[in-house]
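What follows is calculated from the coordinates using simple rules that are stated; it is not laboratory data. Since the model is a prediction, treat every value here as computed from it, not as a measurement. Cβ atoms are built from the backbone, for glycine too; each structure is taken alone.
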Structure 1
Amino acid sequence: MMDDTLYWVWLQCALGISSSLRTQEIAEAFPGGAEEIYGSNDYERRVAGVFTNMQLDKLRGASLREAEAILDACAQRDVHIITPREEDYPERLRQIPNYPLALYARGALGEFRDRLPISIVGTRRADHKSVDIAGRLSADLTRAGCAVISGGALGIDSAAHWGALHANGCTIAVLGCGHGAEYLPENISLREKIAASGAVITEYPGSTAPIGRNFPVRNRIISGLSVGTIVIEAGERSGSLITATCAAEQGRDVFAVPGDAFGSTYTGGNKLIREGAKPVFSAMDVLEEYELLYPELLNMRHARRDLERAAFNPADIARSRKQAAVKPKPQPAPKILPARNPIETQILKLLQHKPMHIDALSKATGLSFGELFAALMALEIDQLIRQMPGKIYEVILV
């Protein structure tokens, strides 16, 4: 298998990484796979009719040395190489016409086969409400038996991954760079947690840099792994719309969470709905599409029907304050509820004194937004705290 892997990596190095590469046609023309291509002569490659003249030139000049170096580097970094002939290579991904010639993975894709794969994508500069929706929607889908796939970026991607992790589920991040690249240091802990329970994968070897053109290319993998793609807060030119387009071209379902009709960051998602994407108001809107197709994978009892929070009545708040002013009563000290780690305990200690805005929490804790959001989401999921209007959090006393 190692020799076979070597030839697939050689072929990837020779042809390069591109969404226009006709992988399926190449595989059909050479049933023996990459090793057969390596052993064929120029005439045999030409008459197969699947390579351009430029690709034929690249194949002539390609040696195994670069591929051997990549295999050595992967072994040192504990990165597993998955090729199209391996059992771990996702079957749905193999069905798209331009599937990757090699995937580089940290973690394992084994549990992925026992769950329904749904991708969640959106803007990196998402507002707080959209981040909150992405996290809770991801958690609900995970509890119902889904594996959540996203791109490992900031904003909606991070929220989707954290939601799945806090629901003790499987999530997969598809990167637009190599595992050895310096990419989003604030998300290192997130990628480590993803690799521990799911997988962080990429088709880019070694230390390939996270340059802009890589991300539209990798989006076909996010959609290709999934039965459906959910778009949350995406502008009209958002990269998330490229993922949605890939999904539609691959014959996969497209969903979108509706947003502000006059907000530019929601224009893309709203446009998808206008063009036929199913609007999503809860996990049930997604799961009901697959309930009969994959009954062995889904547990519909865990699917919630509403993403909205319970509304706060300002009149009730004012009334309670007035009553407290008229008849003051001694209040017991707030009870600190147990947390799972020191970060959550620190947040609870801050909130036991008074509700706090998310910006004040960030300043008081010194945490990055990703770390703070992950802890807040975990505490909300466990009903230890709640979010009030205006991005203010308070502890729930029992």
Structure 2
Amino acid sequence: MGIPIVVNVSWFLMLAFVTSMLALKYYPDFAFAADSPYRDDRVLHWTMAIFSGVVFFGSILLHELAHSAVALKQGIPVKNITLFMFGGVSQIAGDARRPLHEFVMAIVGPLCSLLISVTFLAAWWLTGFSDETPVAIVVQWLFVMNLALAAFNMAPGFPMDGGRVLRAVIWGVSGNAIGATRLSTLTGRSIGYSLMILGALAFSGMLSGYIPPYNGILFVFLGLYLENAARQSWVQAKALDILAKHAAEELMKQDLETATRGERLHYLASRGGRRFMFFIADEDERVVGVLTQQELESVPESDRGTKTAGEVMLRTDQVPVAMLREDGASMLQRMDSDARWHMPVVSDGRVVGVVSKEDLLRLLAASFFPQTPALGQR
């Protein structure tokens, strides 16, 4: 589907941990009976563990691809899918426009995991629900783990799938998207704190009859991740809500930096500063292209003295543009999705201004951290 799959280094650590626990503890000590001919076969245990771990993380990838497929269907770009220590996350560059769209995009992941779980249940049924053969035991484990994955993701705390479902329902009933996000993120933070407390109690040995102490560490880290993710989700939602109240015509700068097609890149680089956008004009002063830092960096420094703006610029039909009434939240999300720092504003087919990501971030900084006037200025 054209979606990059990013594998974080922490994913390998978790894969190694899961594989080791299965090979060294679960399969030899719990899966096989004491008189089983497979109980002491270490090579078999490691083979089963590696296969189980890889297939389970493959199931997580399918879970995230289900989210991403629905997002793309709704016209929302997907930057990538990242696999990391606690599973996977789809980097979806935008929010659903309606509660129903949000509900479908959230619920499809757990439904995918449930479908995978049912598939492994059917495979286990074909073995006669055996708990003796290696294949049956691996299939049973994959059935249980995918069922647990579906159930865990339905916990009603944002940004988990269940939290997004909760937000969609509250949003649909109340019509207030930001209020629904606030409530669902508070629920997510509560779940995170609860997991941290549970993990601390387990690690101290107070729950040794229920949770092994070493699992308590995972509970603490998972709780920290969920609490932090929920808090950041609320900040992001609040930021987008602030920007949504401002239109491009309020945010744009009307002084356009122009250059001719024949100007050398090394001169424009020194003239442009840290981040820049030049509008390239022809002899009749019509804008025919755009040159940004991205296009400049694609040219080696040794060639910038000979290459011209006209040779590397983006044509106007290749540049994402905004309309006068487009809101700041939409523009920021599109800039982030396209990895750009500027967006031209167009009216009646003519460029009338430009909005920069830095200006949007300054507006957010002023909203989140308002300046307190000095004592003499009051």
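Annotations for the structure displayed:
- Computed 0.85 for FRET efficiency 1/(1 + (r/R0)^6) of positions 28 and 148 (r between Cβ atoms, R0 = 30 Å, to 0.05) - originating structure among 1, 2: 2
- Distance in nm of label points 7 Å out along Cα→Cβ at positions 172 and 204 from the coordinates reads 1.9; which among 1, 2: 1
- For -0.49, -0.56 (log10 I(q)/I(0) by the Debye sum over Cα atoms at q = 0.14, 0.15 Å⁻¹, for residues 92-179 alone, calculated) the corresponding structure among 1, 2: 1
- With Rg and Dmax of the Cα atoms in Å, for residues 44-139 alone derived as 19.1, 57, matching label from 1, 2: 1
- Which entry (1, 2) yields the derived value -18500 for helix-only ellipticity at 222 nm (-39500 (n - 2.57) for each DSSP H run of 4 or more, over all residues; to 500): 2
- Entry that produces 27.7 once mean projected area of the Cα convex hull in nm² is calculated, selected from 1, 2: 2
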